[in-house]
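See the structures that follow.
Please treat every number below as a calculation from the coordinates, not as lab data. Fair warning: this is a prediction, and the values are worked out from it, not measured in the lab. Cβ atoms are built from the backbone, for glycine too; each structure is taken alone.
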Structure 1
Amino acid sequence: MTQITLALTKGRVLNEVLPLLQTSGIRPEQEIKESRKLIFNTNVKNLRLLILRGVDVPTYVQFGAADMGIAGKDILLEDSGGGYYESLDLALARCRLMTASLKDTNNVEGRTIVATKYINVARKYYAQIGRQAEFVKLFGAMELAPALGLADEIVDIVDTGNTLRANGLVSKELIANVSARLIVNKIAMKTKFELIQAIIDRLKMVL
């Protein structure tokens with residue numbers, strides 16, 4: 001029996017994607033949020049769900065451990081892998097990937113120190129705008145870096161901007177608009193085309 005595995009991102013993306021799946025007729029057989037399990041069968045024959053950290057979704061799809069995945073565009077931009085198609089913009093979990101710095105500070109002359117977990121995205125962005133930059137990799141509390149002198153700027157996800165303002169920062173330049181995207185393993189798209197396309201069609205009808 002041919003199995004399709006769809007990898008989902010924990011957290012905000014999962015909270016917004018589950019209602020979309022349900023509207024499209026895809027329901028896990030158990031309540032995901034109340035379970036410690038990471039793999040869930042669904043009411044759709046041959047389809048199971050895999051619950052992962054967002055940064056791991058592209059890797060699972062790239063190497064075929066999952067046939068499909070849903071992850072934020074920020075994760076896909078940072079991922080240096082490949083091996084998958086970006087098939088659908090689900091228009092969920094919307095936010096912006098931006099630069100930010102302390103209020104009332106201008107661009108630093110010379111080399112800018114940038115704190116971010118999006119090293120690949122940031123390196124590409126600063127090269128494109130012609131600014132020399134060094135990068136400090138952080139996985140959280142990015143907003144503290146400029147205030148404590150660790151960095152001149154940060155590159156991070158901005159939703160309401162409240163966290164930036166609370167820490168004396170202002171958003172500056174937009175790097176990318178972010179939303180949840182459906183990706184499909186390239187080989188699986190060929191070998192399991194009908195099953196995968198049926199799932200894509202379900203989601204398209206809802207969107």
Structure 2
Amino acid sequence: MIDISAINFAKSGGLVPAIVQHARTRQVLMLGYMNAEAVRQTIETGQATFFSRSKGRLWVKGETSGNTLSLVSVRVDCDRDALLVEAEPAGPVCHLGTAGCFDDGEAPGVGFLEALASIVHTRREADPKDSYVARLLASGPLKAAQKVGEEGVEVALAAAAQDDAALTEEAADLVFHLLVALESRGVALSDVVETLRARHRAD
């Protein structure tokens with residue numbers, strides 16, 4: 001992933017700050033510190049490992065709580081003295097029980113769509129009697145596709161003849177049902193984003 005020898009650990013006494021970001025929602029989860037061995041162990045094991053300044057030793061995130069951080073990527077900044085660690089969290093990251101350490105735990109901005117997609121995914125296992133999403137998914141892709149079509153028409157009508165509030169409400173319904181339709185086919189929201197990114201590069 002990176003050349004560990006190129007990281008400037010000496011600048012801050014052998015440690016560099018490591019910002020941890022949710023790989024899908026882009027939410028900033030926590031800030032830790034790593035020495036060369038922590039970086040090496042993180043890459044080798046695939047589990048985020050830090051250097052505890054208070055305990056004076058390496059520690060693996062979740063070694064006691066079980067709330068681990070599975071490594072997706074690690075990058076070094078332009079000055080080579082700070083790291084950006086992208087990871088998939090298993091459970092809350094903050095010791096206070098929230099998803100992240102910098103806010104109330106809710107993914108900001110459009111990152112919330114990935115969080116919502118994860119919720120839709122978990123609803124697949126819910127009882128259809130108790131969950132609207134579970135009922136849609138149990139009905140198969142055609143039902144979910146029908147809902148997308150219906151909501152798309154509602155968005156078009158709102159855009160043409162209703163106020164901004166109505167358009168916003170109908171657009172939210174459409175996006176939600178699109179997430180359900182994607183889940184019904186096993187297609188990830190990230191796949192859609194990557195398709196858009198590829199088209200953007202082509203332009």
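Compute Rg/Rh (Cα atoms, Kirkwood Rh) for each of 1, 2 and report the one that scores greatest.
Answer by largest value of Rg/Rh (Cα atoms, Kirkwood Rh): 2.
Something else now. Using distance in nm of label points 7 Å out along Cα→Cβ at positions 54 and 78 as the calculated read-out, with 0.8 as its value, let me know the right label among 1, 2.
Among 1, 2, the structure yielding 0.8 for distance in nm of label points 7 Å out along Cα→Cβ at positions 54 and 78 is 1.
Figure out for me which of the structures 1, 2 the number 0.75 belongs to, where FRET efficiency 1/(1 + (r/R0)^6) of positions 166 and 182 (r between Cβ atoms, R0 = 30 Å, to 0.05) was derived from the coordinates.
Considering all the candidates, the number was obtained from 2.
Next up: For structures 1, 2, which has the highest computed value of relative contact order in percent (Cα under 8 Å, 6 or more apart)?
1
Supply the structure label, taken from 1, 2, corresponding to distance in nm of label points 7 Å out along Cα→Cβ at positions 38 and 150 with the calculated value 2.7.
1
Moving on to the next point. With mean count of other Cβ atoms within 10 Å over residues 30-37 derived from the coordinates and found to be 10.1, which of 1, 2 does the value describe?
This value belongs to structure 1.
Comparing 1, 2, where is distance in nm of label points 7 Å out along Cα→Cβ at positions 86 and 110 highest? It would help to have the intermediate numbers written out before the result.
On the way: 1: 3.6; 2: 1.5.
Greatest value across 1, 2: structure 1.
Thinking of 1, 2, which structure, once distance in nm of label points 7 Å out along Cα→Cβ at positions 46 and 134 is computed, gives back 5.5? Mind showing how you got there, number by number?
On the way: 1: 5.5; 2: 3.0.
That value comes from structure 1.
Oh, and also: For which of the structures 1, 2 does the calculation of mean count of other Cβ atoms within 10 Å over residues 62-69 return 21.6?
Working: 1: 21.6; 2: 15.2.
Structure of origin is 1.
Out of 1, 2, which one gives -8000 for helix-only ellipticity at 222 nm (-39500 (n - 2.57) for each DSSP H run of 4 or more, over all residues; to 500) as computed from the coordinates?
Only structure 1 yields this read-out.
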